[in-house]
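We did not get these values from a lab; they are worked out from the coordinates using the rules stated. For clarity, every value in this text was computed on a predicted model and none was experimentally measured. Cβ atoms are built from the backbone, for glycine too; each structure is taken alone.
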Structure I
Amino acid sequence: MSARPPCGRASWHNAQVPPTVPPADAASSPEPEQRFRTLFEQAPFSVQLLSAAGRTLMVNQAWKDLWGTQEGDPLLRWVLSEYDMLADPQLEAKGVTPYLRRAFAGEPVRIPAAWYDPAEIGKPGRARWVEATARPIKAADGSVLEVMLIHEDVTERFLAERQLRASEMRLRQLANTIPQLAWIADAEGVPQWYNDRWYEYTGTTPEEMRGDGWQSVPHPEVLPHVIERWAHSVATGEPFQMTVPMRGRDGTHRPFFTLVAPLRDDTGQVVQWFGTNTDVSPLHDAEQVRQEGERRKDEFLAMLAHELRNPLAPISTAAQLLRHAGAAPDLVLRAGEVIERQVRHMTKLVDDLLDVSRVTRGLVTLHMDTLDLAGVVSNALEQMQPLLQASGRSVAQPPGLERIHVRGDRIRLVQVLVNLLNNAIKYSPPGSPIQLQVSVAEGQVSISVGDEGIGIDPAFQPHVFELFTQAQRAPDRSQGGLGIGLALVKSLVQLHGGEVKVDSQGLGQGSVFTVTLPLVADAVPQAPQPAERGPASSRGLRIMVVDDNADAADTLAALLEIEGHDVRTAGDATAALEIAHGFAADVLILDIGLPGIDGYQLARLLRKQFAAATFIALTGYGQDKDRELSRQAGFDLHLVKPLDPRLLQAALRGVAPPARS
């Protein structure tokens, strides 16, 4: 038990040998003392027999092997003659002596492992950890006669346990650095330790988490299922996986992905469980956002299909009317008006979609001028006049707007007011009043459009300016629309450094939309420039129309021929180049998306032959980059399908017919 092996002089006269039952052939059996010596000497564990005074009486071979000494060794002779275990200062220093004194007082004791190094006494040999048990041998009156000391070399076990403790400490330190909540449970599944994140999130204390204290953290509705699943894992050794809503220190529950893995020993037995709880609320929120986006996308596609079918129905009917050769002239006129009106409606839908795409992606360039508010409001009311009259309403322009100036893009600000007025008309009963009010305060001007219509649910108001969002509509969707107008309004107003808000007391209480813009003090407004006018007539032009859509090319050619022009059509670039050899065109109207050679390349080729001609791009591509590509290819004008005949007529008026020989 010390650097000097704890032993003393051998003596047997006072040793109490346990009584034994004599064998059948007692005469041939060894003497009891000899039998005791044999058992003592051959015992597979180290035994040291001490006198009541602490002297070593005898030791067995296992003791000699443990302490590295044999017969004839001076150390062994010293231990068996002079050594007093109770007076060994080294044992006192190692904390062993108090345990020995308890044993010599008559109490069986287990002496904790102590470190023994032969080098401390100048002996070779391996240092080791030794654990001991001291058992007193008593007389009939209870007095201690001797003490039997049994040693066990626990070096391997002790080092393994120390390594395990060190590993567990590193695991705990690591678990305290990770963002997850982490904990360790024993083999029976009872948590023994939690990391700092656990206590930070849950707001609990170690005392509250003892035993089954963890059961206060999962949401009560899922707790029974958690307990059942956890019990199954503990019983089978299977890993535990489950997303569990867990209560935080603020009382709210957030979803945590819980993963618990068993830690096994060399035999495969579960000795501990290591668990982590990962906050997946961001993923949960993202999934909800994704699902909401999918829902809104589906709703938008359904709305888009409805809005496109609506104008297609009267267009189809009008086309059927026109097919009847005997149709009355007034029916033909009405059919034409229907087609024109519905095409304008479809064009506006497409333009709004493209607009909101460009604006929300920051692709719109504002042409900023100092504007008087009177001109902006007047333009908006002028555009809305047909709808206002059709719904039995009128909106007066507030007085004094000429003195209120803002910095902005006239077309876009008019678009903002048109959308708000259109919204008020759409969602209020025919004939009900619409208020347009303007006020100035603290360097800002506020323009409000109010109605007495269906109103907006307070729960929906925070979402009213989101893209593709509409409040609940009637099944017939009589109001129509794609849910992009207000999103476009918000984006355009923000580009002007302003803001827009909505106020409604609820369903059936009407709505007020207010746009606020910065004022420009002492400004000279930019006067609208009069439109340039070309020649009054455009008759007598030679025009080539190139479009791979034969219907589009033929109908446009028919319209131009009615107006007195000489027209040739081609379905691709090859046909157009052939026609060009014998047709001196004044105007070339080219589609961009042609098969093979596209409209840009064709324009460059034809420009070499018709240097003085007017080139017009007529295409479904209408973004700013498309217009720039047209300009680079040599086009004089870029028109977007569906064609507005008035724009084409205005362009043709600017082309003077050359003198013909």
Structure II
Amino acid sequence: MQVHFQEDGRTIILRGVNLADGKFPPERETRRPDSLDEADTCSFVDTPFPLSSAPQHLARLRYLGFNVLRLPVVWEALEHAGPGIYDERYISHVVSLVKLCNKHGFKVLINPHQDLWSRHSGGSGAPLWTLHACGLNPDHFADTHANVRYCEWPVDSPQKDPKAIPAMMWTTNHNRLATSTIFALFFGGRDFAPRCVIDGVNIQDYLQQHYFAAYSHLSERLGDLPFGYDSMNEPEPGYIGWADLHKNERENAAKIGSTPSPIQSMRLGMGQTQTVNNFRLGQMGPHKTGEITLRPKGTCWLKMEDPRWKWERAESWPLDNCVWALHGVWDVETGELKKPEYFASLPDTSEAVTSVENDSEGQLSFISSYWQEYHRKWKETLRQHSNKTIIFIQPSVFSSPPPTEDPLTAYSPHFYDGLTVMRRHWHERWNADVVGILRGNYKAKMFGLRVGKSAAKSVLSRQLGELEQDLKVPTLIGEIGIPFNMDDSKAYKDGDYTSQVKAMDALLRGCDEHLLSYALWDYSVLNSHEWGDEWNGEDLSIFSAETGSFPNHPMLAGFRGAAGWCRPHVYSLTGRPLSMRFEYKTSKFSVEIESHAETEGYALIYVPWLHYRRSDDGEELDLDIRILEGDWSLTGQELRWNYRKGGKLELERGGGALTPQQLGTVVGYIVGK
């Protein structure tokens, strides 16, 4: 039986959105050349928006049916000034913001967000000093192709033009030297880098101790205010589990541009010329276009300590040297790879969690070992300050989590339609079972392809269903969404968001079919047609002030493609839901509920003005409702259905479905005229 969230004896289903602008400091958009300057003094206060404007944003999001907010709180925001130095003004800002969210009827999920470890390595998350602690100098990442940073594109030219960067180029950093090294040190430094000692402890312990202490400090201030805490956003194994350092063996979708193998990345990091494969993203995925010779002018390893951080590095860890060469993985003088399987198995002396999976022959499972050990410490950290808050499990993207049935535990996998996100195009007639392919459910990848409109939609639903079945705990899809700049930003020119609505509907129809809670990625106040969400060229925000939609409506103005995501849904009920379905083209909605309560029960259903308004001039809804048992009442956009045993409720707009223009799918229609 499916497990749902419970509150005061009632089943609740969550519909939420991610507040994406909390990933970077104010006025430090990733395209700006100066965005990475003065890293120790840049405060995140007023992100994702100032407290003064928060009531306006929160009122609009509540009106649109959202009841949970996923709030990014990056490590850098807490501890950017140096190890153990916390930004108390920012923490007070977070506490005040969470209180405001609760006051407006939202549950808040604190998201310790990161992508690629840090904005200093091309993503978001950790402070600059953590990269220096690992011995890395991010100022030379571009030259050595150790990581690609948006503001430094093109990496081999003094003239920078972030707009020219290939779509989703940032994802290639998953397999590049800097990200792969830092995550290997954070999760497995004791085993794989024992010589890396700083302030008397291994780099793994040094980083994790500071990480847990920073979030412990935050959670002490927050207490029981949050609904839940996510675990580290999209954690990565880095090199851990890599079977052969000669080969690129992970994430074909992340092959764009220069694509060095791990050993080639290590050589490049030490300033050695390498000829590597070059890829471009085609209709069917990445394909090799040839080779490219890279000639670094120096190394990406730190030559001297930054006096701001005041730590003591052990003599066993000399600077300006690749940590993997230091551990005999390869020889800097000859370039020879000596230990191609160095990261492929648990060392005999490892203290990481072991399991049958890792005791048997085969590739090391990062999730069952190092990640599981990390997550145990994460739970212990948070439980020091709250015994009521739900702690979410989020392993690496599309990875199966270890089994758990702990109380106050939930599951927050992410799901994106990779084809749509990578190609920025809605493929209506074909798609692929990416989850099944990555989890080894097919003998060959080609068997995961699906052709035809129905099959393309159903394979999205099937993947969401597989994620829902991973654990016997409540599940919230922590991130799900689509790029709005599809087809070379066509909608920004002609106002037609039909493809965006279709793509979003296909995803959320799958969530409805499996009765899943979810949080859209994302809501960005900063979004513009030119720069998207102001992070690495992404453009997934459901809001943009430049959209021009519903200019006369105080709550809907600026929201885009809303017909696909502003949907009717049951969000609180007695008993358990059996099914839920919505057809945006016809406005038909149905929900089926089973209840064995001894007294009369009820369900609360969000019915959006967007789809069911009687006219543009008022807030009255035009509903045709059919039930076999009980009665119903309507207050604003909230429908209350009273029942004994449950049953089925069906509704649609009495005057027929609204047109795409009236729904804002085709922008240009003005409400009230």
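Each of I, II could give volume of the Cα convex hull per residue in Å³, but the derived value 380 comes from I. Each of I, II could give FRET efficiency 1/(1 + (r/R0)^6) of positions 279 and 423 (r between Cβ atoms, R0 = 41 Å, to 0.05), but the derived value 1.00 comes from II.
Determine which structure produced the value 24, 23, 11 for semi-axes √(5λ) of the Cα gyration tensor in Å, for residues 103-198 alone, calculated from the coordinates; the candidates are I, II.
Traced to structure II.
Comparing relative contact order in percent (Cα under 8 Å, 6 or more apart) across structures I, II, the highest value is found for II.
Each of structures I, II was scored by FRET efficiency 1/(1 + (r/R0)^6) of positions 191 and 335 (r between Cβ atoms, R0 = 35 Å, to 0.05); the highest score is held by II.
Who wins on mean count of other Cβ atoms within 10 Å over residues 207-214 among I, II, i.e. which is largest?
Numbers: I: 13.6; II: 19.9.
Structure II gives the largest value of mean count of other Cβ atoms within 10 Å over residues 207-214 among I, II.
Of structures I, II, which gives 15.9 when mean count of other Cβ atoms within 10 Å over residues 183-190 is computed from the coordinates? Considering all the candidates, the number was obtained from I.
On mean count of other Cβ atoms within 10 Å over residues 255-262, which of the structures labelled I, II is highest?
Working: I: 19.1; II: 22.6.
Evaluating mean count of other Cβ atoms within 10 Å over residues 255-262 on every structure, the highest lands on II.
Given -12000 as the derived value for helix-only ellipticity at 222 nm (-39500 (n - 2.57) for each DSSP H run of 4 or more, over all residues; to 500), which of the supplied structures I, II does it correspond to? Clearly, the read-out refers to I. In this comparison of I, II, the computed figure 0.20 for FRET efficiency 1/(1 + (r/R0)^6) of positions 319 and 615 (r between Cβ atoms, R0 = 25 Å, to 0.05) is attributed to I.
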